[in-house]
Structure formats: structure tokens, C-alpha cells
1. Can you tell which of P, Q yields 20.8 when mean count of other Cβ atoms within 10 Å over residues 152-159 is derived from it?
2. Taking Rg and Dmax of the Cα atoms in Å from the coordinates of each of P, Q, which one would give 24.3, 76?
3. Here helix-only ellipticity at 222 nm (-39500 (n - 2.57) for each DSSP H run of 4 or more, over all residues; to 500) was calculated and came to -9000; which of the structures P, Q was it taken from?
4. Compute FRET efficiency 1/(1 + (r/R0)^6) of positions 208 and 344 (r between Cβ atoms, R0 = 35 Å, to 0.05) for each of P, Q and report the one that scores greatest.
Structure P
Amino acid sequence: MLALEGIRVLDLSRLLPGPFGTQLLRDLGAEVIKVEDPQGGDYVRYTPPLLDDGNSVFFHTLNRGKKSVCLDLKSEQDCGRFLKLATTADVVVEGFRPGVLDKLGVGPARLLTENPRLVVCSISGYGQRGLLAKRAGHDVNYLARAGALSLMKDPTLLPVQVADLSGGALAAAFSICAALVGRATTGKGAVLDVSMTHQAHGLLAMTLSRASVPGEQPLGGGRDLLIGAVPCYGVYRTKDGHLSVGAIEPKFWHGVCAALELPELSDRAFDTGEAACQVRAVLSAKLATRTTAEWAALFAPLDVCVEPVRAPEEALADASFPRVDVVVSGRTVSLPVPASAFGALPVAERGPALGEHTEAILASL
């Protein structure tokens with residue numbers, strides 16, 4: 001039995017943060033019901049590439065095994081249905097701008113009046129209160145405000161939506177599980193306010209703590225330990241690609257220098273400034289003499305924290321990563337999934353058709 005079997009989650013969220021968070025809950029055994037607008041539903045349904053059923057592959061990735069109920073919350077009748085549905089639920093997740101649910105008549109206070117044991121989780125860019133509460137934004141904006149992007153030498157877009165996923169989805173799932181544990185003792189629900197910007201800022205705890213130390217240099221521009229300040233931790237060009245080096249501990253750095261036949265660098269792992277540039281130049285010149293595959297073969301048997309930078313297609317071909325094969329309109333699609341701490345892979349289920357379960361679930365009320 002999975003940890004959340006018997007827990008019912010109503011998911012009003014769209015796009016990435018909320019659906020990814022409730023997908024984690026689904027993979028832990030919860031029943032997740034997407035409550036969607038009859039006029040199209042979740043926007044991510046129609047984001048290319050589309051599969052044969054007309055839904056995006058992204059939609060199936062984020063909504064495996066969920067159910068879909070269509071309700072127009074601007075309608076008094078459907079608002080009543082949603083409130084009734086909420087009395088059967090344990091959790092409600094929403095990602096609207098602050099105040100929207102209150103205007104619709106189904107805000108947290110009303111929901112808890114109908115069901116005092118309910119856990120209501122609101123995911124937003126800047127939190128439910130404050131001057132920025134209703135400001136529009138996306139992942140890149142949240143990371144910019146949180147102070148993350150300026151830490152890089154050249155601020156740029158990241159390949160992973162850190163604020164959306166870690167600051168939104170993971171923080172929401174973690175907080176919901178904690179609230180459910182607390183409810184088991186108190187019998188009371190909770191209202192959770194997950195701000196993606198605040199959570200992303202909190203992820204910088206180790207880095208930003210340096211700012212409180214007198215005499216420390218400014219943090220931005222790639223000067224932090226793990227963002228380019230020292231030569232033992234970084235990404236280097238090879239003859240045809242790149243190699244990642246994470247040799248922070250002395251034993252790993254010594255192993256790298258020995259493998260590259262550069263013993264003169266063995267005590268210069270943490271050089272900074274111009275000295276670090278000199279070390280990187282020697283290291284770069286050496287690594288540029290062979291291909292990524294050649295270096296990978298050399299370092300594979302060594303315990304030195306060096307790995308090739310692989311293309312996404314190469315990573316997808318790696319059978320060690322968990323994934324499920326989902327059948328959509330007769331076609332099998334392989335979807336990467338987060339590794340479960342419980343060991344078992346999630347059930348290979350597709351995302352629901354828009355409103356697929358409306359009739360059955362409303363009838364059950």
C-alpha cells in the first residue's frame with residue numbers, strides 16, 4: 001500500500017507547478033481529480049507536440065492517472081457542485097492569482113467551513129499577501145527576483161524550471177504531506193501559502209549566508225564556490241563536447257590531476273581570481289585534446305567525480321533512469337518519471353480526456 005492511498009486531491013491548477021506537485025501525490029497513491037474549465041481545460045493540453053488523442057505529450061507527463069471533471073466556477077450551479085465535491089476531499093490545490101477563489105465564492109475560508117479537515121494549498125509567484133502578490137510572473141522572473149540568476153557569471157535561462165518545480169511543486173507536495181500528518185493528530189485542516197519566489201530564495205541559504213560574513217566579496221557574477229569561482233568544480237570543453245568536473249574534495253582533485261598527468265595543479269583546486277583562470281587554462285588545453293567519449297572512458301573506472309555532459313537523447317536512452325510506457329490512442333509513449341522513494345514505478349496511465357470523469361464523479365455526490 002502506498003502512503004497516500006485513500007486521500008482525495010482536487011487539483012484546480014494548470015501548466016507546470018501545481019500539476020507536477022499533484023502528480024507526485026498521485027504517484028504516492030492519492031486519487032487526484034483535475035477540476036477543469038469546460039472551455040478548454042488545462043492550457044498545457046494544447047502545447048505542441050500533440051499526440052494522436054489531441055493532447056500534448058506534456059499533459060500526459062504531468063497528469064498520468066488523474067481524473068478530469070469539468071466545472072465552470074463562474075457558474076453558481078457548478079460552484080455549488082465544487083463545494084459539495086470538496087466535502088469528499090482531503091486536499092485542494094490551486095494556482096490562481098491571490099483572491100481569485102474568494103471572488104468565485106470558493107476561497108479557503110469557505111472551503112474550510114464546508115470541510116474543516118480540508119488542506120487547501122495555494123501556489124503563487126509571490127505569495128498570497130504583500131505588494132507583489134498579484135504580480136504576473138514565470139519561473140525566470142521568480143529566479144531573477146530571488147537572487148539566483150545574478151549568481152551566474154552571465155545570467156541566462158536554466159534548462160530546469162527551478163522555481164516552478166522545487167519552489168512550487170516540491171514545496172507544495174512536501175507541505176501537503178506534512179499538513180496531512182498534522183491533521184491525523186489535530187483533526188483540523190490547514191491553509192498553505194506556497195510562494196515560488198520565496199521558496200527559490202530559501203534554496204540559496206548556503207550561498208547567501210556568505211553575505212552576512214564581514215569582508216566577504218560580492219556574491220554575484222560567478223564568484224561563488226559552485227558557480228565558477230574555483231577550477232575544481234565546473235564544466236570544460238573537450239574536442240567535441242563538454243566534461244563536468246565536480247572534484248571538490250582533495251582526494252578527487254588529486255585523482256583528476258593524476259589522470260590528466262598534471263601533478264603541478266594538485267594543490268590548486270581552490271585558486272580564485274587570476275590564479276584560478278590560469279589553472280582553468282591549463283586544464284582546458286589538456287581536455288581539448290580528446291573527445292568527450294575518450295575522456296569518459298578514461299575516467300569511468302576512477303573515483304573522481306567526473307562525468308560527460310550527455311545530450312538529452314543520450315540520457316533518454318539510459319535504461320537506469322525510471323520511466324513508464326503509456327499507451328495513448330494505440331501508440332506507446334515513454335515518459336520519464338521522478339524516482340519513487342518507495343522503489344516501485346508508478347502505474348503506466350495516460351492523462352485523462354477533458355471532462356472524462358465528470359458524469360461518474362458528480363453522480364457519486
Structure Q
Amino acid sequence: MRAAVLWTGLSGYLNACLKELASREGVELFVSHQAPVEDAPFDDGQFEWIPNRLVWRSTVDVALLRTRLRAFDPEILVFCGWHVPGYRQVAKEFAKRCFRVMAIDNPWEATLKQRIGTLIAPWYIRPLADAVWVPGERQAAFARRLGIEQRAILWGSLSCDQPSIETVHLSRLAEGRAVPRSFVFVGEFAAHKGVDELAKAYETYREKSVDPWPLVCCGAGPLGSRLEGNPGIRVDGFVQPDRLCEILGSAGCLVLPSSIDHWGVVVHEAASAGLLILASVNVGAAVHLVQDNYNGYLFDSRDVKGLAALMSHISDLSEARLDAMSRASHLLSKQYSPVRWADTLLDGFRACSRH
């Protein structure tokens with residue numbers, strides 16, 4: 001089974017999925033991807049295990065990619081959306097030569113651009129792929145609007161390294177430790193991630209709390225200065241995958257006030273580690289991984305007072321309630337895994353082969 005994966009920037013979580021796929025008997029892998037960028041500087045060394053790899057920076061060399069793909073002769077071709085011209089071109093060229101899967105994480109938002117997209121989809125989008133791979137329901141709704149049949153929609157396209165990260169939660173239970181009393185934010189320090197709202201909400205929360213939890217912020221981006229120097233906030237840099245368990249293991253609750261977040265794999269990472277989750281309703285993963293008053297709470301992304309109140313509520317919970325909600329998060333996290341990711345892709349190929 002020869003599988004080619006054409007992506008933009010690789011990440012630690014996609015790396016875990018690729019390793020799972022490559023571990024399957026008879027699977028050969030070719031990966032094309034963009035070199036790490038400043039706002040997500042993943043260590044490229046973690047991808048060196050992939051022997052057949054094409055790395056590009058600003059644009060894809062279509063001629064080189066075409067040559068490499070023809071030599072590889074994939075049976076499965078996975079590519080990320082329709083926004084990379086080079087990938088779009090080779091996807092068309094490999095029609096009827098392999099099983100083409102287009103991964104999309106855009107939710108349906110009824111914007112003018114999306115409405116136009118639904119009109120031109122029969123000519124511009126649908127000819128590119130035999131199946132569409134989505135992380136969850138909001139993205140599936142968009143796929144249906146594009147005219148993709150339900151049988152051609154695959155689920156679970158985004159997963160963290162769930163088996164590795166859940167050891168944080170399982171170790172806490174085995175050792176009988178309480179849920180750590182600390183908030184954490186992991187993400188780009190940018191406006192669309194709600195960094196300014198987070199800083200304001202935490203300041204309000206801290207002023208009103210008798211025994212406030214600290215807030216650890218991990219990431220990189222232009223708004224780092226908005227968090228630095230604030231009482232109770234510790235700012236760390238970008239978290240490489242090998243440090244993620246350490247960061248999540250010292251926290252009890254993830255806070256993610258994004259105004260735009262198509263999915264948010266960090267929510268799955270936090271749930272896998274047994275963290276409670278405070279997420280804005282704009283976070284796509286929250287549909288599946290955050291259940292209000294079960295393992296966390298949802299809020300409007302601009303509602304600074306509401307977020308501050310929820311932080312107060314979380315930090316006032318008893319150890320028993322924190323533990324129960326932590327266990328609930330871990331249970332929800334098991335919906336997604338690298339194993340399911342690989343199974344879905346291979347099962348989709350077999351189903352297509354039967355038609």
C-alpha cells in the first residue's frame with residue numbers, strides 16, 4: 001500500500017498519525033510538506049524518520065512533486081484542502097489513478113466566500129478528490145454544502161498523539177494525585193486565539209479570587225507582550241511535542257478563548273491529559289470534546305466577564321468534582337486517536353476499491 005500525504009506544515013500530532021500509518025504492514029509512505037514556520041517552529045528533526053520526503057518553503061515545485069509522485073505511484077493520495085495550487089494540480093492529474101482524499105477543517109459559516117464556493121464546487125472542488133476527510137460535524141456540514149455525498153465523507157482527520165498524552169492522566173490516577181490547580185493556554189499568541197481577552201479575563205478573575213490559580217501560557221506570536229509581566233501569568237515559549245506532557249501534567253484546566261479556531265487539536269491534547277476545558281463556542285473541537293458542566297464549560301469568545309466567572313467557578317470546585325470532570329475529559333478524548341486516523345484512511349481506500 002503506497003500512501004502519499006501532501007501537507008503544509010507538519011506538526012507533532014500529524015507526525016504521530018503518520019507513524020501509525022507507516023507501522024501498518026505493507027504501507028509505504030511519501031510525504032510532501034512545508035518547512036517549519038516562525039509561528040509554529042516544530043523541530044524538523046522529528047520528521048527525519050520519513051525516508052521519502054519532499055520539503056518546500058514558500059511554494060511547491062510542481063514539476064519536482066509530479067516527478068516524485070509518478071516514481072512513487074501512490075494508491076492513496078491525501079492532500080490538505082484546495083488552497084495549495086501545486087497540490088490541486090497533481091490531484092487533478094492523478095484522477096482515476098489512485099484514491100484521492102482531500103482533508104478540510106473549514107466549518108460551515110455561511111460567508112459570502114463559502115456560498116460562492118458551493119456554487120462553483122461541481123467544477124472547482126469536487127473533481128479534485130474521491131473523498132473528503134473532516135475532523136468533525138461542523139466541517140462535515142460544509143462538505144455536504146459542497147455537494148459531497150455522505151458515503152464520501154470520512155471522519156476523524158485530526159488527532160493528537162492520544163495514547164502518549166493520556167499517560168499524564170493515567171499516571172495521576174495511579175499515584176492518587178489531585179487535579180493540579182493551574183490554568184494553561186497553549187496556542188499562537190495572536191488576536192484570533194483570544195489572547196487579549198484571556199489576559200483581561202485572568203486579571204478580573206485574579207482580582208476577585210481569594211486563592212487564584214496561576215496561568216501558564218505556551219506559544220509564540222506577536223501578542224506575547226500582552227501576557228508577559230502580568231501577575232500570576234507565566235509565559236513559556238513554543239512547546240515542542242516532547243515537552244507537551246510535562247506542560248499538561250502540571251495543569252488542571254485548559255483555557256481557549258479563540259474567536260476563530262476551525263478545530264483546535266490542543267483541546268484533544270488537553271482532554272487526553274484529563275484537563276478540564278474552558279473553550280469558546282468558536283472552537284470546532286469543542287462540539288465533540290467539551291460538554292458543558294460535564295468536563296468543562298463553553299462561553300462566547302468576547303465575553304471577558306463570563307470567562308472570568310467560569311475561571312472562578314472552576315477554581316472553587318472541590319477536589320472530588322475536579323477529579324470527576326477530569327475523568328470525563330479523558331473519556332471524551334478516546335473518540336480520536338492515530339489508530340482511528342490510520343484505520344479510517346485505509347478503510348476508506350478499501351471501500352472505494354469495492355465500488
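1. Q
2. Corresponding structure: P.
3. Here the read-out was taken from P.
4. P
Just so you know, all these numbers are worked out from the coordinates, no wet-lab data involved. Model, not experiment: these values are computed from the prediction. Cβ atoms are built from the backbone, for glycine too; each structure is taken alone.
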